[in-house]
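Here, each number is a calculation from the coordinates, and none is a lab measurement. Since the structure is predicted, the reported quantities are computational estimates derived from the model, not experimental observations. Cβ atoms are built from the backbone, for glycine too; each structure is taken alone.
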Structure P
Amino acid sequence: MRLDKFIADANGLTRSQAKKLIKDGSVSVNQKNIKQTKYQVDAKSDVVQLEGTTVIYQKYSYYMMNKPKNVVSATSDDSEKTVVDLIAETKRKGLFPVGRLDKDTTGLLLLTNDGELAHKLLSPKKHVTKIYRALIAGEVTEKTIQIFAKGITLRDGETTKPAILKILATNSKKKETKVEISITEGKYHQIKRMFGAVSMKVQELKRVQMGNLKLDEKVNLGEYRELTSEELSNLVKKID
């Protein structure tokens, strides 16, 4: 791999920025100062340092975000703030959200530059489970649970796959129910449409799990962190 590519990819820099650092003498390979941008390095065995700090090359990046409301799940938008805008500029290069959460939905969102992993997670053939918690306007009952378990015919005639619905708490005075729902597909506004089909309305919606990846509740709304090696390994095992 070319040294300028190594430095650019590992530090979220443009190739031009990486070349300037190399030519300025800020980069060494195996304790030898290198100023040739085309110099070939082995990402696994060579020790590359930038201004005295060892650079760890990672081909792909994986971030868990606790998505806030009023942010769209996109890489760019002319009028709205996107989830990628919440990532530090030095870490944004090539990142995209895996799937999407509605603008008013919060919770777990994976951002990566690993297209193969994203494709597997979103493939209908993989049946990756997504778990949400919601506040529903209406009283969810055992009958509702049974309807969801069989799959629902939406108002437009489209049919969903079976879903697991659990009642977490009921407020009879306000006629509200807190629920947890597990689905294995990702139709447009699916959960809102499912409850709409049984004459109920979703007031709050938060995703808490995707496959084996659970939202770290220590990650505040609008914040993110890298996946641990264990989280990534478990996520990959689920879909391979």
Structure Q
Amino acid sequence: MNIVVEKLVLHRAEGLFPAAIAIVKQPLNALKEIRHSFLHPNELKFFDTLKFERVQHSYLLGRFAAKKAWSVFAEDNAMTAVEITAGIFQQPVLYLPGGGNIQLSIGHTEEIGMAIVFPESHPMGVDAELIDVKQSETIRSIVAVGEQDKLQLIHPDAGKSLTVLWTIKEALSKVLKTGLMTPFELFEIDKVQHQDGIVICDFKNFPQYKSLSWLAGGYAWSIVLPHKSTLDLAVLRKLYLQNSAGQVS
């Protein structure tokens, strides 16, 4: 089973904020076999209503990644006691047995689940996307006029650059809890820089946030977090070097 989980510490002037991130790559059959070890009873009932394997797989990938991240965040292995439901905008909402202001963000592809757990007072969002030449041409439609000259700054390969941009905008939409209901032009990136193998972008219309992105194993990955928060980028580097994706490309 391919699972990578890392604790994160977000540094701000007012103090430290904990978080945890998990990446899971596991086939559907294997996840179905262990679903009783991590799904809440209500989640098990909901899973039984899912008819299509693709939907089942994405549901289990996301829930398993989220529960593993929560387990490390809370230092608690009672994953079945935690329930993740959908909010009114279909955003994931974390319900804990004893309550608490802890929330999460989930991203997944057909094969990979990614989740981050964080204090509600420190909003974050994540997304992952397979790099696909055909899909990248579709993504080109969400590029704002002011972003055209920034694609090359993200990565010299257009397909990779476009896919990273998509994950950045998806992750920001999750922080704002708007999903795909807001025109992506509003999520236009501004300054682009590179540090320790991570692409860091600012936002033109949301200067209070920034994105951290990387490429690994044919996927683009992004985290969006408050602009003034910092974390040890070596932890992210360890994350993508450990995960099943293997090498940065």
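Work out which structure the value 1.20 belongs to, where Rg/Rh (Cα atoms, Kirkwood Rh), for residues 32-87 alone was derived from one of P, Q. It would help to have the intermediate numbers written out before the result.
Numbers: P: 1.20; Q: 0.96.
The value was obtained from structure P.
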Taking distance in nm of label points 7 Å out along Cα→Cβ at positions 80 and 176 as the criterion, which structure among P, Q has the greatest value? Q
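Given a value of -6000 for helix-only ellipticity at 222 nm (-39500 (n - 2.57) for each DSSP H run of 4 or more, over all residues; to 500), calculated from one of P, Q, which structure does it belong to?
Numbers: P: -6000; Q: -9000.
It was calculated from structure P.
For percent of Cα pairs over 31 Å apart, which of P, Q scores largest?
Numbers: P: 37; Q: 19.
Of structures P, Q, the maximum of percent of Cα pairs over 31 Å apart occurs in P.
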If mean count of other Cβ atoms within 10 Å over residues 24-31 is calculated for P, Q, the one returning 14.4 is structure P
Computing FRET efficiency 1/(1 + (r/R0)^6) of positions 72 and 136 (r between Cβ atoms, R0 = 30 Å, to 0.05) for each of P, Q, the value 0.80 comes from structure P
